[in-house]
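Below: a set of structures, written as structure tokens.
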Structure 1
Amino acid sequence: MFSLFLKGGPVMWPLLITSVFTLTVVIERFLFLWREHRLKQPEIVDKIFVEVEAGHIEEAIRLGEKSNDCVATILTYGLRHRETSLTNALLRAANLELKQHAQGLPVLDTVITLAPLLGLLGTVTGMIHAFGLLGNSQLEAPTVITGGIAQALIATACGLGVAIIALIPFNYLNARLEEARHEIEDITTHLELLLKDKNL
């Protein structure tokens, strides 16, 4: 694979850099998701709701403060600031958590758009170079021209390859972000309804 990068001309170096960025972001994001999965404590979230339903708000806050679960953190922040504005507090805490889930996605989105364009640029410059040889006295060496065309096509193939490789984790991470958003919205709405019913 690396030999293809070397054969593709100068535009291959930006493609190599974008592929390194892609790999770095994907590894970091999957480590983040793995860590978040390990920190999940749905039983603590259930206990928080039980305490809120019983009217023990301080006990619910104490339970949430001991947990590293992102949902428990959001609920705890909302309960702490319920006197000021529960909805705004929950929204702020949720946005902070979702911002962490969305990190790296703009980089992958840029790579998906940029890599094919870089490949196309490599193809165009390679073709210009190949056809520029027609003006010289090198017509007796057609392999030079076909070699230039092959070099140009390598750039396109590599650009498309980088974009395709980035697209799969990008879609997966977007799906996980939406899943987290729906879970947080459901949990925070449940807390708001519970507090409204209890007039707390």
Structure 2
Amino acid sequence: MINDPRFAPAGVLAPKSKADLAFTLHILSWLAVNGTAAIVEFPGVLYRGGAGAKIRKYLIDNNHVDAVIQLPPDLFFGTTIATCIIVLKKSKHDNATLFIDGSKEFTRVGNKNKLTEVHQQKILDVFTAREKIDHFARLVENSAIAENGYNIAVSSYVEQEDTREAVDVKQLNAEIARIVARQAELRTAIDAIVADLEGGADMRGNTTV
């Protein structure tokens, strides 16, 4: 199969046990020069090493990956895993790959998540504009992807929004100091009570009748 025109350009075959990228290369081989292919993939294809990394190298170096879209978990029947979409093209206007984090774009319907028309349109608008949006989309030069070992996981390029509550460090330190001081006061008071009890016990022990 290594001489098969669908797989030969990558110079390596996808392993039989993880053949996702073999299907990806098959689809690419049949893609029109001006066509676009959007393929739903399991996330392992984005970062696996070995043959998978070599195939991604071929795809990136030849500028075939137009976009990678992270989808929410629990969209499809039979699996709850968070899948992704790889968009392939043979003719691109830039030498970069768009990463979109759509992992939060869903509505819970029954026992599954669903991409509503609103969510779909939001992703499509960003895909069309190919512009950076903080915590949602980023256009990355292929040279930077190469420097990152041809890892094309969206989380490697789109920074998650930090939703943790901001902490006032000065106020926190003041509160800690207050607690430490109060602890010292209580320790002193306890030591005094213990000493008093021990002194009373000695006096009773030395009393003669």
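Where a number appears in this text, it was derived from the coordinates with a stated rule and is not lab data. These numbers come from a predicted model, not from an experiment. Cβ atoms are built from the backbone, for glycine too; each structure is taken alone.
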Among 1, 2, which structure scores highest (criterion: relative contact order in percent (Cα under 8 Å, 6 or more apart)): 1
Identity of the structure behind 25, 21, 10 (criterion: semi-axes √(5λ) of the Cα gyration tensor in Å, for residues 115-170 alone, calculated), options 1, 2: 2
Winner on mean count of other Cβ atoms within 10 Å over residues 107-114 once structures 1, 2 are ranked, highest first: 1
Given 1.3 for distance in nm of label points 7 Å out along Cα→Cβ at positions 43 and 99, calculated: source structure among 1, 2: 2
Value -30000, calculated as helix-only ellipticity at 222 nm (-39500 (n - 2.57) for each DSSP H run of 4 or more, over all residues; to 500), assigned to which of 1, 2: 1
Source structure (of 1, 2) for Cα extents along the principal axes in Å, computed value 111, 40, 38: 2
